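> Following this line, the structures themselves.
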Structure 1
Amino acid sequence: MKIRTLLLFVLLLTSSFLMAQRDLTMEEAVLRTTSNGQSLSPATLAQFRWVPARNAYSYVSGDTLKVVEGKTTTDYPIARFTDLLKQNGVTIRGWQGYRWFSPREIELWSENKQYFLDPEAAQLRKGWQLPAEADNLQFAPEGRAVSYNVGESIVALDAKGERYEVANNAEEGIRHGRTVHRNEFGINKGIFWSPQGRHLAYYHLDERMVTEYPLVDISSVPASLVSIRYPMAGGVSHRVMVGVYSLDSRKLIWLDTEMQSDQYFTNIAWSPDSKYIYVAEVNRGQDTMHLNRYDASTGKLDKTLFTETSTKYIEPLVPIRFLPGDPKHFIWQSQRSGHNHLYLYNTDGKLEKSLTSGNWEVLDVIDFSIDGKKLYIASNENAVLQRQLYELDLKSQKRTRLSPKEGYNFFVMDVVGERYAGFWSSFHNPGGVYTASLKNRKEVTDVLVAPNPLAGYNMPAAKLVELTAADGKTTLYGRLFTPKNVSATQKCPVVVYVYGGPHAQLVRDQWMGAAPYWELLMAERGYVVFAMDNRGSANRGYEFEQVIHRKLGEVELADQMEGVKYLKSLPFVDTERMGVHGWSFGGFMSMSLLLREGDTFKVSVSGGPVIDWRLYEVMYGERYMDTPAENPAGYAKADLKQYVKNLAGKHLLMLHGYQDDVVVPQHTLSFLKACVDNRITGVDCFFYPGHPHNVRGRDRVHLMQKVTEYLDLYLKR
């Protein structure tokens, strides 16, 4: 028996040792799951929900809903309700999207049909029963009404089931209730219900005047043409109107916005009494914004509350938000001070006070306290790379940090129950989940402490680094992964992963610096892997971002080259074997670094790259570059085709989704044509049929294997 025990111990020890030496496979790195389905992401409580009016919360584990009440956890496997669901023709493949409708009932959706399940009593009742072909479902507050699209028609149902034809299907090129302006300016929906649920505003998009762009679908025989309306920089843009439909009168009116095609309508919000609609209107030059108020019954302009201007660009992203119980005051978010902060206005358009200020960013406005006297916000006031929860007293402007964990936090609030849950991690800590009281800040409970999901793997060394930008004064942040136990006598190849554009922050004080596991895999394979956020990227303030205006690819490159200087200072870096990889704006950057920075980089793998900003969309492109007619020198300097001769002696792999409707394939194809014209052969190309701008799912494993093999081919000895 003792011998068997000893042998078992030796086997376990050997197994543990072997496990500790295991390297990530490509599938594990990309999909973040093992072959047996085990997640390699930090453990969390998936689909966490607070149960209203109960000292309880719920989350999903597999096909089981777990309800934690005090110290008791009750499991509700879907299988428990199989017969009940079958009797009602309900197919549920998981608890995805569930929510607590009441303290005892869960709302579920199946094939556009709504059900309410009491898991304890095992009772099911029906709610909305919508057509199977319905999409774009939008709900009025408190479930007073619902709207949906069938094609481009909009239908609404009120709480009594009365049906309303809001907008009829239109001719090709006209869309109703969809997102507009290519989802810029924070636009993520196209229908906006009034607080009482008796009116809805919606976007009417007319893009018939916009040039059609051909994409090809090869899944049919023969291949079929898929045309999209794509307004390119300097070209004709689409026209947007805002309609307002009344369920009471069954009439439609239009906001009197003069129907200008060269302006943007965004940040739509209703007044608490549903009498007015507020719209942030931005001119095509994107240097002026008017916050306008319209009469919802007539569509007439009631008042311009205020105007914001900029010498560069202005980008309103969040609608006004009224104070609870106070229809005369609202909060506005703006970068006018140089950072995103909050301002209290009255409905006459008078600024009453600044609610926040300082050299930091309000990242999110989460919710008001139940009495409306306090506001809960997420910000990086504590540290640029972190995200923390603060309580803001609206009267005194005093801010109190609530979240106790250093690192990057996300929050699920329940202001009625005066509680919240925090989901967090930091660079070297997989973090976990905690619950806390909004009343007593000492009441913090760790409900999940995440183990290291990569404990069984041969992990590289990892650290955050601080550098100085090319201006000699601005601090930049990067993440660095190096092969385990690398010595000064080694000479390792380098991969720089780059994005570098607006609206993205690659490096955060989050698990592994928020890096894709592919970076860890590359470090395991002997590479030094580096990523850095240059000026022009997100969450550092207006000046940090707008310095790229009219000259994309200049300041960003200068900062990235400061990162290269740092890498070259490391004794184990082989400066003759440096590669770069990026996608989208990062594709533009990775090619720019290869083509415009001498012989610094030997190889680049560039995905979905912007080659010529004249071929990019109006809204994004003109914000940062103005029009080609206004900024010909800037467009010419950023056009990568003119640098094609600099590819001689280097190696470039271009990757592109064949149905990319964001950076259209013409970018890559135009560069290939320039290579042919200049007799340059050092370029390779691979298209991903059926994929749009990003390659998702299992095909991404193929993509990253392709990236890796190409880098290995030219950087590995």
Structure 2
Amino acid sequence: MKVHLPTFLLLLWLPAQAEPHVVGYERFHSQTPSAEGGALLYSELGCANCHGNSQVAIPRKGPSLENLSSRVDRDWVVKFLKDPNAGREGSTMPHMMHGLAPLEINAITAYLGTLGKELNFKKSRHANAERGSALYHEKGCVACHAPEKKLESKLAVALPNLNEKTDLVSLEYFLSNPSKYRPDGRMPHLALDKQEAIDIAAHLLGYQSSDPRQAPDLKAWPQPEKEMVEQGRALVTKMNCASCHDFSGIQKKELSSITQLSQLGKGSCISIHPTKNHPHYQLSEKQRASLIAYLSNQKPKGQSSQKGHLTFAAMNCYACHSRNGIGGPTPESNAFFIGDKSLGDSGRIPPPLTGIGHKLQHDWLKGVLSGQPDHLVRPYLKTRMPAYPAHAETLTTWLGQLDSITGAKPILSNPKDLEEGRKLLGTQGGVNCITCHHWGDKKSLGIPALDISSLNRRLQPEWFRSYLLDPATYRPGTLMPSLWPEGHSSIPDILDGNTERQIAAIWEFIKDGKGHPTGFPDRSGGKFELVPKDRPIIQRTFFKKAGSKTILVGFPDQIHIAYDGLNAHPSLVWKGRFFDAYNTWFTRAAPFEEPLGKEIFEFPKPEIKGRFRGYRLDASGNPIFQIQSGGRKLEEHFSVSDGKLSRMISWTEGTAPVVTHPKGVEVAKNAKKNTLTFLYSWK
């Protein structure tokens, strides 16, 4: 009698299909097989190590096996060789030992145990696993690995059972210098000091004692017989392990490139059926289809840009950074990116890599990638930028070529305009850069954004120009305002309001100016109440009801407004005294401020939010706020005369926008073609 088992019961009896886990593939290419996904797998599974033709800038390489017996438990090595997935879930190491007898595997292990010389790690005197847990979750480890060692996301790189694999002191030394053991940079160098490394190691191993000297050591590997070592060496040579790993005296075999689909059939590395002495991958159907698409000459389109994407995906740069709108923290990891809340997302999430090779100067970018401490300019970010010292020059040159922009408009610098640059950077008639940014040893007057006194060492001048003209295009949601909206200056009385000359003057002062921008007040003073007299005063700040991108406008007639620069609408209007700037200028944790006046009226929030595109000033210094709403452009012009606030709204096309008004204020309306004017007055 035949018994027909339900399919799901049959699946429980079959071996689990444990395909290799490549984060970049899972994130961007796992849904639909493609040549692009296949190109990424071809690199990250090590296919290119044997067959060449990788489209990733930094080749994939296996870990160093030197001094393995001093760092890794022998039983774990045997387990891993028999089934890499059993050693670490989703391992990209192919199955190499299928068809080998247990004695042959022991011979290979014996040979691996002779590599290098025995290491004697010096043990630390103190460890704190709780502090290590905080560091693990704050410094960026969870960007690639799951929180608390749990594989909670398809995009998390699983950790092996570290207690089976290694011991406390070995893990500490690995974390202190991972580039020594993982030379391809997929495990980056985080520049941990000795105490940070031992604390994180204690956390990962669950070691709760404060004394690392009491932690158990690795079991010593048995002394092998010479014949067994030689047999293991011969097997390693035959299986071409030197294609991925470095062995003294063993050269890798150069294999021909795969050019025909017939080479992908039975007996190939990616076929369903394994062949003795050949690598075998337990690929998913989609992974196999992606590799076949790539290897059948369906190459990814747009080689230059695609090569850039493939390298960022392979190195998992997208775990922390976005580029061209792709990547960045995932929903699972986002909450672990922390920093200075006053800077919004810019204060906690690493900057985008869009055009990074065009943005940074070669020497500076190389210093960043090399891990030079003085090249890390965002101390408010808890997530630590990793270093790639062995590949810094290669990556820097590659990024420069990748992001090169032909015909980028240069800054037409004029040394004679240097002093105007000093004024423009400052707060006395300038664009208020020092309100948010440090200047050398001078702390910013408001939020603690990065130091701008040495931008000429960091940035390409062409990029600096294009960024100032439209910061939001480079980084959507940035607190950096558009100071020259649509290329128009908001400061008409400096250099005749010429945008190009103003930006060039700022660059000139940053490059060659002496001293600092105007407007750093004497910190020994008392309160700094702003009193509009002859012209309106414009001040950016954090403000209650108006948010973190508030633009305050104080008018001489003692009528003032707070404009919400995030949602592009007026938020408050009040009468009386204007604003005390003391906390905005001097307090490090910039608080949300309030008006000095007592008669405060709040604008209801509009139903349809617009996009703020900056502002400009008319000849009298009154602001004209520029807004993008749907497919049209609007402007809001505010001024005060005879004790009344004038609000004139104009638009390019379509019907009149819906306008809200504050309660308790009398409103008079005047309508013309594509223009509405409202006069607000008080009883």
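The numbers here are math on the coordinates, done by the rules we state, and not lab data. Bear in mind that the values here come from a model prediction, so they are computed numbers and not experimental data. Cβ atoms are built from the backbone, for glycine too; each structure is taken alone.
> Kindly point out which one of 1, 2 the value 27.3, 90 was derived from, the read-out being Rg and Dmax of the Cα atoms in Å. Present the calculation step by step, with values, prior to reporting the outcome.
Numbers: 1: 27.3, 90; 2: 31.2, 104.
Traced to structure 1.
> Figure out for me which of the structures 1, 2 the number -8000 belongs to, where helix-only ellipticity at 222 nm (-39500 (n - 2.57) for each DSSP H run of 4 or more, over all residues; to 500) was derived from the coordinates.
This value belongs to structure 2.
> For structures 1, 2, calculate distance in nm of label points 7 Å out along Cα→Cβ at positions 76 and 164 and state which one comes out highest. Don't jump to the answer; show the numbers that get you there.
Details: 1: 3.2; 2: 1.0.
Top value of distance in nm of label points 7 Å out along Cα→Cβ at positions 76 and 164 goes to structure 1.
> Could you figure out which one of 1, 2 the value 6.8 for distance in nm of label points 7 Å out along Cα→Cβ at positions 84 and 532 was computed from? Display every interim value, and only then the final one.
On the way: 1: 5.8; 2: 6.8.
Label of the source structure: 2.
> To test your reading of the models, identify which of 1, 2 gives 16, 32, 33, 15, 3, 0 for P(r) over Cα pairs in 10 Å bins from 0, in percent, for residues 276-339 alone when calculated. List each step's numbers first, then the result.
Details: 1: 20, 48, 27, 5; 2: 16, 32, 33, 15, 3, 0.
Label of the source structure: 2.
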